[in-house]
1. For the read-out helix-only ellipticity at 222 nm (-39500 (n - 2.57) for each DSSP H run of 4 or more, over all residues; to 500), a value of -21500 was computed from one structure; give its label from I, II.
2. Identify which of structures I, II gives the largest calculated value of Cα Rg over 2.2 N^0.38 Å.
3. Comparing distance in nm of label points 7 Å out along Cα→Cβ at positions 119 and 135 across I, II, which structure shows the greatest value?
4. If distance in nm of label points 7 Å out along Cα→Cβ at positions 143 and 183 is calculated from each of I, II, which structure is the one that comes out at 2.2?
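Values in this text are rule-based calculations from the coordinates and carry no lab data. Owing to the predicted nature of the structure, the values given are computational and were not obtained by experimental measurement. Cβ atoms are built from the backbone, for glycine too; each structure is taken alone.
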Structure I
Amino acid sequence: MQSDNKATLLKYFPSLTESQLDAFSRMEALYTEWNAKINVVSRADIGNIFSRHILHSLAIAAFFGELKPGTEILDLGTGGGFPGIPLAVMYPECHFHLIDRIGKKIKVASDIAASLGLKNVTFQHGDAGECHKRFDYVVSRAVMTLDGLVKIAQKNTLRSTPRKNRYSPGLVCLKGGNLDEEIAAAGDRAVIEIPVTDFFNKPDFETKEIIYVPL
């Protein structure tokens, strides 16, 4: 890992262990290697894998803060493993289930998780409608419009005994641009918008927001 990337992680997450820092460093290399074979992220964007994908995913961790051990999280439309794999490194005592319709991307995510030695991640190739488990949270990263995400997340949240975390069970997603129409289309549900720059003081995130919808 480049020294400035390590410094960035420690600036925002000072309690990271050496093992976690090593995992993030290896993650950069693994995605770069895989992207040369399978287009997991934009080829033009692979040089920014740390800031635009790994750190961006960790904005959700900055939002959550501490999570109770045993918390279960569904990453809807994970693609090559974002935000699920960075979050799994951040929260080794929580469980993450990553689902995507594109088999080759799930293969990449699964291989990277195995290479990192992650034991708290499972994978599913298919549609969200084929996932019948319940979770504490559904997370996602620019997969579809907010109203569509809410409809899907409703079916997969609210475990019978949810963990008592800072935030009640719900949807947490990363989005960019003007979201007024999407939020209006989501109906009368409470929607909390938090600029990513509230957590990370970096120009890359000036148009990015975390959207939290309690369910």
Structure II
Amino acid sequence: MGGMREKILQVSLSLFAKDGYEGVSVSDISEKLNITKGALYRHFQGKRDIYDAILTRVEEHVRPMPADFGLPRGPLTDANREEYRRADPSALKLYAMAAFRHWTENEFARSFRQLLVMEQFHDERAAGLMSVEFVSGILGYLGDLLGEMSALTSVPAQGDLLALEFYAPLHMLMGFLGATIHGEKLASLASRHVDAFFDRWLR
């Protein structure tokens, strides 16, 4: 990121992710940047303006997408049902780990997620983004995908339950950031879970 406006967003995101929106003041942001509040106000109207710009960046943020790995794009329909059913489990494994590493190892993405985790209880827009990115959105997609893939196996299963079994441990592991588990150890646990899930399911 370049330019003072982008530096303000980056520093503010880091502070908000650590202390929450209410725990950070314009003075905190300007001091961290070693600029005056007047200089900050030349770029943003205030703290809320900065926060809203960060959430817009969350919406625009480039992250690994299923289609990048050859998986179906868009919601399940009759027109693409066969594409869902024929999806490659190896592609889903690659996508899951790429997304996990992105949200746990990319500093900017990690701060995004931490901010949404904290502010989802205080801000409707953050709650909506958290749901789409990390809860109902991803669970809905995985439920449709795993349910349709399961239809071609010898033991069809309910997609929503498969999605929970697959995704819940990954979601939990992401929550260990900043605690005792991080880095390659965290990624290794995630990878072992993904492999074990598919070993059990496809056996």
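1. Working: I: -10500; II: -21500.
Going through each structure in turn, the value belongs to II.
2. Values: I: 0.95; II: 1.18.
Once Cα Rg over 2.2 N^0.38 Å is worked out for each structure, II has the highest.
3. Numbers: I: 2.2; II: 1.6.
Sorting by distance in nm of label points 7 Å out along Cα→Cβ at positions 119 and 135 in descending order puts I first.
4. Details: I: 2.2; II: 3.8.
Traced to structure I.
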